[in-house]
Structure 1
Amino acid sequence: MSNDDLYKVSLDLLNGKLLSSQNKDIIYAPGNNTSHYRGGLYTKNNHYESNGNGYGYCNFLRISKDGQNAVILQSTDSSRYGDLSNSADKIYADLFGK
């Protein structure tokens, strides 16, 4: 999936085009697990995070709760997963604050 496609799908998910508002509220409520992982996203104070990893690739999405601001990193070097995850966090914080 391209960065553009990942953004569009994520935006549609957040804007209720793939889920009703009621279902979105249920799935992305803070929950009771310590990492606040629900429906494929980690719920942070002002944004959501998603990470993916497979043989020969990894990807990282940081997107504001309204979907207007996002950082997407993808790499074919999955051995750098931790470094790239931290980079995605830093870029998002530098651009949009935490």
Structure 2
Amino acid sequence: MSSGSELCSEDAATKVERASFALTEFLEGMIKGKTASAVALFPQYRDVVELTGGERAHPADLWPVEWHWMEVILPPEVAGLSDAASLRAEMDAVCCGS
């Protein structure tokens, strides 16, 4: 079992320090209204992921995702469901065997 002492090296401390400086600079820029891509933090992010034993680091991990629900418009010939309780019971029976 590893004690983790191998993570307490001068190199590891330098990588964490660089990452903290880069993140601080990035956040200060945001506060001042500057627009910068978080992907610019990738080198430091990759180093920290490697230090923590992460399986992989990819620039896409830092891409902003503006998530929103997509409205589904049913064709007129499809009737909506009015009885959610019975649908839930059917789904539970299929998925949970109850």
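Throughout, read-outs are computed from the coordinates displayed, never taken from laboratory work. If you're wondering where the values come from, they're calculated on a predicted model, not measured in any experiment. Cβ atoms are built from the backbone, for glycine too; each structure is taken alone.
Out of 1, 2, which structure matches 0.9 when distance in nm of label points 7 Å out along Cα→Cβ at positions 8 and 72 is calculated? Structure of origin is 1. Comparing distance in nm of label points 7 Å out along Cα→Cβ at positions 16 and 64 across 1, 2, which is largest? The structure with the largest value is 2.
1, 2: which one has helix-only ellipticity at 222 nm (-39500 (n - 2.57) for each DSSP H run of 4 or more, over all residues; to 500), as calculated, at -11000? Write out the running numbers ahead of the final one.
On the way: 1: -11000; 2: -15000.
That value comes from structure 1.
Thinking of 1, 2, which structure, once Cα Rg over 2.2 N^0.38 Å is computed, gives back 1.06? The read-out comes from structure 1.
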